[in-house]
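Below are structures written as structure tokens.
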Structure P
Amino acid sequence: MKITFIGGGNMASALIAGLAGQLTAGENIHVVDPNPEQLTRLKDSYGVSTATEIGPKAGASDVIVLAVKPQQMREVAAQLMPQLAEAQPLLLSIAAGIRGADLSRWLGGYGAIVRTMPNTPALIGQGITGMVAMAGVSDAQKAAAGDIMRAVGATVWLDDEALIDPVTAVSGSGPAYVFYFIEAMQQAAEELGLSAEQGKQLALATFVGASQLAAQSADEVAVLRERVTSKGGTTYAAITSMEQAGVKQAIVDAVKAAAARGRELGEQLGAD
């Protein structure tokens, strides 16, 4: 499989690290980025070919991964469109907020597009990516898109592109919510007399362990929580305090706010 990355930033680098020598040889990966230092690092690390501008090599690929900032996508599409006519490669977008219909329109009606929403744990191969295929994507191209994104973690296919915004809100933005909660636990640990390092160690290990327990257990998360929450005990006191403060509903409202902002960004970025 020949793959071109337009953009060589953190997420692209994580994908290249997972793909090179696994799904395809490094020499079959081409990276376009205006930063020469980044290109040199990727070339030295994975044996990829590089360029600072989009050229015919991109159009000759089986898959083109669009890994640029959303604000750059329209300009990139204009540069890429002349290269698409011959090989008809799959376009795999990892740019937040750019709707498939808008990207297709900027590319003159091009239809072989898969839109994705990965998250930052992909940087350590522990990500999860929501994916949706546009109507012009073949079964083989859909399979290729899944193979590529599984290089950095799990994938979830969606039947409706509108669900990308909820995915963005839950898992795309989700790591920040987890970090925020860890920060709060660390702060509480320090205020209760533990050192900053002890608080960090305890909070991180608790999140990792609880996540793994939830992932490996056949029981619902609510059941696991109830098992830790003995009536009148310490956990009960904490959960009761959170319920009285409306913590759960605040989290639900926050995720809904993120989804609404995702829809709004899509409308803004796609506006003529």
Structure Q
Amino acid sequence: MSLTNMLSLIRNENMKIYRRISTWVLLGILITFVTIFGVALKVNTPEGITMWTFIEESSGLTAIITLFTVIIAGGIVATEFTQGTIKLLLIRPVSRTKILLSKYLSTMFFALTTLMQLFVTAFLLGGLLFGFESFTDPYIAPESTVEKSMLGHVLSLYGLNFVDVVMMSTFAFMISTVFRSSSLSIGLAIFLMFAGTTAVMLLIGIGYEEWAKYLLFANTDLSQHINNRPLIEGTTMRFSISVLIVYFASFVGLSWVVFNKRDVAA
């Protein structure tokens, strides 16, 4: 299949996503959260906050992006089965692998554009509330004298947070594909979003660090290694990335195997 046809599949999936009113409601909610956070920060801490500080603090709102993308990922495959439209997709002269890939790439595109929306909104609102005067300010990491660009610093921070978005969305996508249930995939992914780190801390507390370090949620926050404050002592950036690659490959591989082998009539 040509690149043009693949792009056509992705475009169709994006049309399905952005045609829904619920998608625009989610994007509106994100802007509302950023605005409320900015106003609250302005009112409660009027001094010492710069545009870059606000943008940096707003990176924590990527948890909302994770939630929204999980909702999209959890339904993008399952709803095709529940509504019976999957048969219309599979009768097209396109392989199942490419259909599944187009759905996954569309989910990741939604996540990326939403992350960009968060950054741009935080940038503009931060400038309006706290002034654009700090635009050229350098960034000096704690316990370091090396100056870096603030733009580079916040972009790297958003990028590291995006790793968690990708992993949780891929997990929800896998559950949606395997069990054909949007409610199960969304509910389970959201539950693990909030309970995963708690479970890791519980295992650490009872002395099972060696087991806990292999859990997904002990490694999704890569900023822990940038700040030299790993959740579990002895883990490194390379270790966490290796663990994430294994989980990612497992999620994608299982989705591919099940989607290609499943009898649509079942």
Structure R
Amino acid sequence: MNFTLPDLVVVTGTANGLGRALAAKLVKSSVSVIGVDLADAATDMSDLSGYTHVSGGVDATQTWDAVSKIIASKKPKLIGLAHCAAMLVQGTVEEVSSESWRRILDVNVVGAAKAMSALAPLMTECGKGSIVLVGSVTGFLGEEAMFAYGATKGAVLQMVRGGALDFGRRQIRVNAVSPGPMATEMFYAHMKAAPDPAAWLKRREDRQPSGSVLEPEQVANAIIYFLSAESEGITGVNLPVDGGLTAGFEFRNINMRGANKHHGG
């Protein structure tokens, strides 16, 4: 099946990781992409025909003013938004500074809200649209020393529910994709902060029913589905893309003694 995609999609966090992988996939599918990131465009992205980069913070009004001007010049028939930009702060509630709280809220929560606020009117003009926010399994399951990050991703999931209701009659859908462990720069930064990075990585791999951490392209595929017309009946949904991590409370990969015995009842 070939997905029917918007002719223009705004993707945040395109300098690396998931945002970069998603933007590349969309451009290869002949979708015009406006990438947003505090950093400049990566060389391989800036050379892609169909990719336009806006350098700026996702929490800055001027960033979204610039995006809106580019959209107006392109006159798309249908617009999509994928908010992939995120910031990671590690630590317990006692360890997260006030400055770190402000910054992670600005990027992970306020940035998503500003993106939605800027693009919703333009989607309304088109008659419909699709918004995909990137959450995390940490947004609905606790994780040690990820207090601030989990709180912001929990907020993102609530924004999906509220947005789906607020925009429903305008035919704008709002959904979330929540990755599990994914091989991005953010994941490796988390790994390097561990006392024993190799042991930390092995534990992450061992607890995955799939046996490995996800690749960004695997998560990007789920986002593309939510952006497409083939998912038009879906809004207000959070889809975990986690290799089975949240399918149960524990994965041990062992043969249980007596597993084949019949127990009457």
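A few points about this structure:
- Which of P, Q, R yields -0.36, -0.71, -1.06 [log10 I(q)/I(0) by the Debye sum over Cα atoms at q = 0.08, 0.12, 0.18 Å⁻¹, for residues 62-213 alone, calculated]: Q
- Of the structures P, Q, R, the one that 33, 22, 18 was derived from, the read-out being semi-axes √(5λ) of the Cα gyration tensor in Å: R
- helix-only ellipticity at 222 nm (-39500 (n - 2.57) for each DSSP H run of 4 or more, over all residues; to 500) derived as -15500 - corresponding label from P, Q, R: P
- For 25 (relative contact order in percent (Cα under 8 Å, 6 or more apart), calculated) the corresponding structure among P, Q, R: Q
Where a number appears in this text, it was derived from the coordinates with a stated rule and is not lab data. It should be emphasised that the depicted structure is a prediction, and the values quoted were computed from it without experimental measurement.
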